[in-house]
Every structure is written in structure tokens, then in C-alpha cells.
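Computed from the coordinates by the stated procedures, all read-outs in this text should not be read as laboratory data. Everything quoted here is computed from the prediction, not taken from an experiment. Cβ atoms are built from the backbone, for glycine too; each structure is taken alone.
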Structure I
Amino acid sequence: MYLDVMLNVEQFVVASHKQRRELLASALIKDVPETLAKRKFKAFDLAAFERDLKETVEQQLCTPEASRFDHLCLERATGYGS
């Protein structure tokens, strides 16, 4: 099984790196559970998965600690400063 998470390119290109992390987090939290809900998995607790996914994604992408690698990334996806 695979899953494509679609992002709005126009929005993503002009966003700061912090905003790109937030856009990605939002898309993952929304799209992954929606896709999994369409499937039937034996002994799979979708609600628990959704809670854990949200907590993990927010921790990794949206907390102050999430900025720890920002200095390694371009501020703008266009490559032109901030």
C-alpha cells in the first residue's frame, strides 16, 4: 500500500520553511487517516493510530524543537532568501 499526500504547490513555494512544516503536518494528519479509513485491517485501531499520528507529527513538525534542522533548509522553496 502507498499513499500520496498532495500539497498545494503555489502555497508551498511562497511559504517559509516553518509554514511548509505546518502545511505538511496538516496534510499528513488529515490525509493518512482518511485513506486508512477506506481500508479494512484486522485488529487495527484507527482512532488510536490517528491520535498517535497527530501527536507524533505535531511533535516532529510543529513544536519549537521542530526548528532544529531549519538552518539546513532554504527559507523559501524558490531558493531566494526569506
Structure II
Amino acid sequence: MIDDWLPLDYDKVPNVFIEQEKRAIEEFIKLFETVSNATDEDIWEVNWFKSSDEWIRLSAAARNALSVLFERGRFSEEIEEASLI
């Protein structure tokens, strides 16, 4: 799902994200790449993975990004809303 939605081309969606949101998203993407490269092969040991330093940092970045994005909140999926930026 991450590969489907991120990274974002901010030039195609100008004035949608503020700089703080962009930074939080970029930090998440950077750490996602680190996590995806943490093993040489596919691993199915969930407990090992969840206790890895890479996963712990990614989880913290995800919580931070969620917090930053929820400061503004969600736009309606039913009604077109003007950007607040």
C-alpha cells in the first residue's frame, strides 16, 4: 500500500500539504526504505521484526506523521473542500 500511495509528487498537488506534513511523510518514507532493506531475504518472524530497531523507528515516525496530519484533520470524501493552505 505504501508503494501505491507514497512518495507523493507535491508538484501535482500544490498547496495541499504544509511543510511540516511533507517532512513527516518524507521521514516515514526514508525509514520505510531502511526497514525494507533490513533483511537480505523475506522473513516471516513477526516477533523478530517488531523488536528490530528499524521497525521501532518506523513505528515512531508513523505515529508522528499521523499526529501531524491529524492536526488539520480529514477532508470529507463526499464534499469537495477548499485547501486551508
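Comparing mean projected area of the Cα convex hull in nm² across structures I, II, the highest figure comes from II. Of the structures labelled I, II, which one yields 1.6 when distance in nm of label points 7 Å out along Cα→Cβ at positions 5 and 61 is computed from its coordinates? This value belongs to structure II.
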